[in-house]
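These notes open a run of structures that come right after.
Any read-out appearing in this document is the output of simple, stated calculations on the displayed coordinates, not a laboratory observation. Here the structure is a predicted model, which is why all the values come from computation and not from measurement. Cβ atoms are built from the backbone, for glycine too; each structure is taken alone.
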Structure I
Amino acid sequence: MLEYVKMILMKVSFDETLFEKELKKGLNVLEGDEKLQLAQWCDESFPQRRFSFTLN
């Protein structure tokens, strides 16, 4: 599921609002370590953006 969320985020990265919406949806479906992996991937893949995650 993590790879699917990454794919969606790459496809919508042109639109910040849509990206944030899909990011929230992705975080809701991922569990535990996958959320942390997604957060790290976002920081590496989109260094120009500022993310505020809650990884609960």
Structure II
Amino acid sequence: MGNKVFTFGDIRIREVKGKYYVYLIEKDEDGQRKDRYVGPLDKVVKIALGMLGVSP
């Protein structure tokens, strides 16, 4: 079975070997799509919750 990919607007979450990673979808000046790596999903969620003042 292949890796899972979830796309929500300009955010993409990929599953690789049981771990999830966050990417931002961007387009360059030629209109080509590029995925920019943000970080592991668990750390991205912890940072986002921390910014909202909620402890994970």
Check the numbers for mean projected area of the Cα convex hull in nm² across I, II and tell me which is largest.
II
Here relative contact order in percent (Cα under 8 Å, 6 or more apart) has been calculated and equals 21, so which of I, II was it run on?
II
helix-only ellipticity at 222 nm (-39500 (n - 2.57) for each DSSP H run of 4 or more, over all residues; to 500) was computed and gave -6000; which structure, I, II, did it come from?
II
If you rank structures I, II by distance in nm of label points 7 Å out along Cα→Cβ at positions 3 and 43, the highest one is I
